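No value in this document is a laboratory result; all are computed from the given coordinates. Everything numeric here is computed off the predicted structure, so don't read it as measured data. Cβ atoms are built from the backbone, for glycine too; each structure is taken alone.
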Structure 1
Amino acid sequence: MSSLFGTMSVALQSLLVQQGALEVTANNIANANTPGYSREVPVFEESPPILSGNTMVGTGVTLKSIQSVRDNILDLRIDQETSQQSSLDSYVNSMDQVQSLFNETQGTGLETDLSSFFNSFQSLATNPTSSSLRQAVIIAGQNLANAFSQTSANLGTIQQGLDQSLVQTVQQVNQLTSQIAGLNQQIQAVTNTGNNPGSLEDQRDQDLTDLSQLIDTAVIYSNDGTVSVTTTNGTMLVSGNQSDAFTTQINSSTGMNDIYAQGTDVTSSIAGGKLQGLIDARDDGIPATRTSLDNLAASLISAVNEQQNAGYDLNGAQGADFFTSFTPTTPGSNAGAAASMSVALTGPDQIAASSDGTEGDSGNATALADLENSAIVSGQSAGDYYSNLIDQVGNDVSNASAEQEAVGLVLQQLSNQQQSVSGVSLDEEATNLISYQQAYEAAARVISTVDELCQATIGMLPTS
């Protein structure tokens, strides 16, 4: 009888184990389309055999554990590429806004106003005493100055928007690092009880991926199930169940927010994620464009004023400055030239169209028109310099977009690899279902058979 009951015990244990395996499979199928889910597998282990007489007899199977299938090295690679792609996405999106300010085909930019300004002098040269043509020059100058100042203001608006986005992104980083620290604590507690923290690890992996979209990360896995997270330059983000929050602080020199970790400015050390893209566009891309715009404005103001001063106005007086003279606040820098550009002349009679003071002479008006093709800024004409400015912005966006596409392809390949490792294959799970079902039915059949044998044995006993 003891051997029959032993057999029944083995079969019962098998029933429970196969039932657990079926539950794991059902969970996999249910989460086949759940983002970030890592498939689980039941780990079977043979129960320790026992000695029955001179024979070692097996005692069945146990469900040792349920493990989530994941490749931490592959996950780290994906997070690195995600960080790089997010940085490029952020930079391209930011600089696209800058590029839109110089879209001549859409009616934005300075090319039309530059041409109209110099053409107005060319028209004035045909009839230098015409009040309407003189007024047209004033209007063209005002339009050009307004275009410069408005473009500069728009660049400033975009830059301020990126700065605010940076502050919001830092807040998101802090929220994610706090969540990861909390999950670390939960995972450690579950691991210490010998249970599977798979769902918690899935949540943490998703948070780590989300974090890598915002900032560059380096992850170290510990034996107790927790992870430590730093930036690639070593700034601590998460250690065990503790997270270190970033703060932002206005830089008095730039008026923009810098990022601080434990009192140290780490802005320049951010090497990935959305934050890097925002910083690169805010601190490099836009300032470079504004510098070129200011250099063009300052050179144009200087050249036009110099030529205007060389001529005589309609009243025979020496020509006064056409544009308000620009005086750099910092030696060697033209910062603010575009923003402050304005027409200084108060009336059309002040335009110095004459080169000798003679009424009807148009020598200086022609000279002012000829400035359009003169090398007045960095050895180039105003038009050529402006074209190069547009080309530079376009090339920056184009190069970043090309790199963005290349990184995207690599990330897609890595994601496919990750899916082959951790993703749920419905075909495979269907096969597992059949296998576990058959094992379950076989164990149930053993129990039924043992029950019949027990009943038959009891029936064979003599009755009193």
Structure 2
Amino acid sequence: MAATGSRIIVLGAGLCGLATGMLLSRDGHEVTLLERDSEPVPSSPQRAWERWARGGVAQFRQPHYLQPRGRIVLEEELPEVVAALEAAGALRFDPLSLMPPTITHRAPRHGDERFETITARRPVFERVLGLAADAEPGLEIRRGVAVRELVVSKSNGIPHVAGVRADSGEELRADLVVDAMGRRSQLPRWLEEAGAGPVHEEAEDCGFLYYSRYFRSEDGALPEFRAPLITEVGTFSVLTVPSDNGTWSVTLYTSGGDRPLKRLRDPDLWTALVAACPQHVQWLDGEPISDVLPLGGLIDRYRRFNIGGRPVATGVVAVGDASVCTNPSNGRGMALGLMHAQRLRDVIRAHLDDPRELAAAWDSVTEAELTPWYRETVEEDRARIGEIEALRNGLKPELAGTSSARLRQALCAASVRDPDAFRAFLASRCCLISLRETFENPEFVERILDLASESEPPPPAGPSRAELLRLLDAPRIAA
């Protein structure tokens, strides 16, 4: 284990940065967390939701959902945070309760507890974690400090990051710099400006536009679930996310190229479409506590800082969305970020004394445990966008082009009939077991293919494309 007492700088006080700072501080390191947004943590959940300005997080008030993998990490490493979340009104939620009624064998099984999670709106969640981090001995959080560049030296011909320089000109030195700046991270540009080789990056627009709205119930109860968290309805999808203190969000999302559906910014049209979905209309039975919140331009992005077995630079690592980020509809970001932070703590324990070994070990861990989720998400996004574009043009969607995509389709079809298939599908959604691992079992694959071949397509969960366009155009005609 590396010697304690090392100086570590964490950039970014979002969920991933706060958790990273706390884990490293508890290992005895001297940790300084720098956050460009200046506002302190609010005094109450309500104030966090209504007033907390987090300009550095574009999606701060968009729907967030902690997949069970993230809850497991918190309970293993920061159990007091879980208790504080519940005290702040966060909801314990078990997605296994959404098992379709078409599955007859519904008895609980050993291990089902892994599917449970705890969910809250992002400002409420971050407030709880922020208060815990503020009280953490050995962790200094400096808000209102923007970093403009890296402090770099050379080590065996490889640039070595020895600290950062703030916009004020202040120079802060460290044994390791952790980039937890999320989707907006500028680390590749800073490395290039410091003379390091280019970072390998793959990025593509996920292709979706999101239109979300939050509600609150009068009695604190959630509406009845009559469908999964995500339901595909032809050329759009419906996402329902339960949250804290009797609140929830409903999101309609579709292809960014679908111009008629951009009218969903209009609250009346948005409401009319949700009302036209019989499995989701009950989610309108609450007090709206937000406008319709649009979100677009999000990317699936993968960065690798080790090229040909050689690190681009030592002394710096990227964690969570700063390393790999995926579209928000599957809700993987928070859970994978917490998992990544936990594994970074482990790698630092073993390798901090050797910067080259640390860079290599961190690359190996990220490739093995984070990158597969990115690959699966990209393939799924491409398939869904392709399906939407075909339906928009009156065409029958093409069959899946890859074996993994065909198996994913078969698993989806089988999951409404078979408890094993349902749990396997749910485990992938919950960031517990990747589909790649699941499909390594040939007997299971044969079973889901047989089940899928016998399955009938589900009935429509909402309006057809023609009905959808008429619904969206009706107010204009009436006017």
**Message:** Of the structures labelled 1, 2, one was used to calculate FRET efficiency 1/(1 + (r/R0)^6) of positions 372 and 404 (r between Cβ atoms, R0 = 25 Å, to 0.05), giving 1.00. Name it.
**Reply:** 2
**Item:** Among 1, 2, structure where volume of the Cα convex hull per residue in Å³ as derived comes to 159
**Value:** 2
**Request:** Given a value of 24 for relative contact order in percent (Cα under 8 Å, 6 or more apart), point me to the structure among 1, 2 it was derived from.
**Result:** 1
**Message:** Given a value of 1, 8, 15, 17, 16, 15, 12, 8, 5, 2, 1, 0, 0 for P(r) over Cα pairs in 5 Å bins from 0, in percent, for residues 292-443 alone, calculated from one of 1, 2, which structure does it belong to?
**Reply:** 2
**Request:** Could you figure out which one of 1, 2 the value 64, 39, 36 for Cα extents along the principal axes in Å, for residues 36-235 alone was computed from?
**Result:** 2
**Request:** Tell me which of 1, 2 gives 2.7 when you compute distance in nm of label points 7 Å out along Cα→Cβ at positions 76 and 420.
**Result:** 2
**Message:** I have -11500 for helix-only ellipticity at 222 nm (-39500 (n - 2.57) for each DSSP H run of 4 or more, over all residues; to 500), calculated from one of the structures 1, 2. Which structure is it?
**Reply:** 2
